[in-house]
Structure I
Amino acid sequence: MSLAAAMAGLMVVGVVGMLTDHRVLTGLPIWDKPTKFALSVLIYSVTWAWFIAQLDRARRAAWWAGAVSAVLLGLEMVYIVGQVICGTTSHFNQTTPFNATLWRTMGGVIALVWIATLIVCVILFLSPGPDRARNLAVRAGAVIAVVGMALGFLMTIPTADQIAHGARIAGAHTVGLADGGPGLPLLGWSTVGGDLRIPHFVGMHALQLIPLLAIGLEFLGRNRLVLRQPAVKVRLIEVAVAGYAALLALLTWQALRGQSIVHPDLLTDLAIAAVVLGVGTGATVALRAPASQVAPRTS
């Protein structure tokens, strides 16, 4: 939890920086990136620390994988803040041999964080808990999160224009346009082109959202008989996982086509409708448990 505490402190520094340092980088306040990354790392570290604490098997191995990940993420944040202090970008920066070396090193660090996270994910499958719905939610959330993290590597691939012109920036999160254009308030996601940060973000936070759904179903089950049935909860989690995975695929497809999240075309609208219809139908079927399977109300 030391990393989480450090990130909480860095968030405060970042907010103060945005209020007092008026420099702009790629169209955003220069302290925007370290502040957002600090929040993301804080959520990541707290979630994995809680999951690891619940393990019955291989907890020591998971702890070491988590510790390695924490150290590496700490190094990444030092790099990001250091580049902000220097007044330059951290990601995709090859403006000088030194910056290029730093960026390549951080690329390796990010890959190691992904591997460490994958190790903990595998351990989660080897150490199931007593509740089937929670097991499914945690495992599926972890798998989708690992996929979401991996989608970040798409941003490191140089664009055709960068390759053709030998640009000093290699990689981008915007598809079809240069980084730094108009974006959504707070999030900064492009409103004029595709943005790979969107599926990256949505995928990573399956780690929190899907387990929270399982906890929410348990809470609702206090007053709704059908949700007390374990089989019903499992089916609902299965539907949610399928819907979340479909949404992640849709957002990735949309971004790679260079299409803004706020300007979907007909194909995207049809795909969204299909996902919503599928989830709605699946949830309806899941809730129709045979009467004999629904647990009676207890006083």
Structure II
Amino acid sequence: MKNFFVIGDLILDQYTVGKVNRISSEAPVQILDVDNTYYTLGGAANVAHNLIELGSDSKVRLMGVVGDDVNGSRLLKMLKEKSIDTSLVKIVKGRKTTTKIRFMAGQKQILRVDYQQNDTVFDSFMPNIPNDTDVVIFSDYDYGVINRSIMNHVVANSNAKVIADPKYKNFWQYKDVWCFKPNKRECWQALCSMNSQASLELNEISGDDTSIMIEELRRVINCENILVTEGADGMLLHQKNAGYSKIEVDAQSVYDVTGAGDTVTSVLAYAVIEGYSINAAAKLANRGAGKVVSQIGNGTVSFDDIINIEGDKLC
């Protein structure tokens, strides 16, 4: 059994799908004739879902927050249906459950509406990480679940590997984790903020310069591994004692990039506990992300599907 503890911001993703054939007489806007609406798990909930779907030997405990509203109840029900432990999911009275509503004309997204709050939730509560936990994952979307106290507590009181998928507010607080996994944009914006260079444009950095950003990250964040996802340019992994590894993109037809980063985090965690090196695990994570972006919505993959594609080529 593989034991995972996911801490982070829970998101309910709603997809309202239909056809656009006319313009409104009330305003110059398209009219969406709705065919159906469906829901998927997002954010930390998507990470937990991915871990469950990767293999039947996954056990996932989830820590986060939902509101006392219809979407909070819906999200909790979906998690429980996936056999995810929600005993540490806090229901907060008066809070809106973070919900992202995407309006789709066929496979094209035409509008997104967000409901969210980002005030701090767990001021004093510190989670007890069971001794049999293999990996703790921080899935941070800046919606108030994760704070410095929780990070420090987990790193200091757990023997598990800790993977951090950061956002902006807590970016520089993830110290001493096993793997720090930002995307390139998050790295650049965090570095600009730290150096008061917010006027610099992201596109001034070329793909080759990701290594420069990683060197800057290492000045502040002490961790064993840094894995920077670069979108269409793949990933760049830096191991503290083994240098750089470039992982080329492995995407198929791209329909929706929603949740691709969550898949990378989940596959990385699962593969490492399965016995793969972090270099091989990152390649598998890259392949998993390539498969989910060919689906609409937050897709998942099974570990067997990835292995069957990769064969024995991993190192």
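Which one of I, II has helix-only ellipticity at 222 nm (-39500 (n - 2.57) for each DSSP H run of 4 or more, over all residues; to 500), as calculated from the coordinates, equal to -9000?
II
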Checklist outcome for this item: The value 0.90 for FRET efficiency 1/(1 + (r/R0)^6) of positions 65 and 161 (r between Cβ atoms, R0 = 35 Å, to 0.05), derived from one of I, II, belongs to structure II
Checklist entry - Of structures I, II, which gives 0.96 when Rg/Rh (Cα atoms, Kirkwood Rh) is computed from the coordinates? => result II
Checklist outcome for this item: Computing Cα extents along the principal axes in Å, for residues 41-120 alone for each of I, II, the value 39, 33, 20 comes from structure II
Next on the checklist: Between I, II, which one scores greatest on mean count of other Cβ atoms within 10 Å over residues 49-56?
Outcome noted: II
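Each reported figure results from applying straightforward, stated rules to the coordinates on display, with no laboratory input. Small disclaimer: the values here were computed from a predicted structure and weren't measured. Cβ atoms are built from the backbone, for glycine too; each structure is taken alone.
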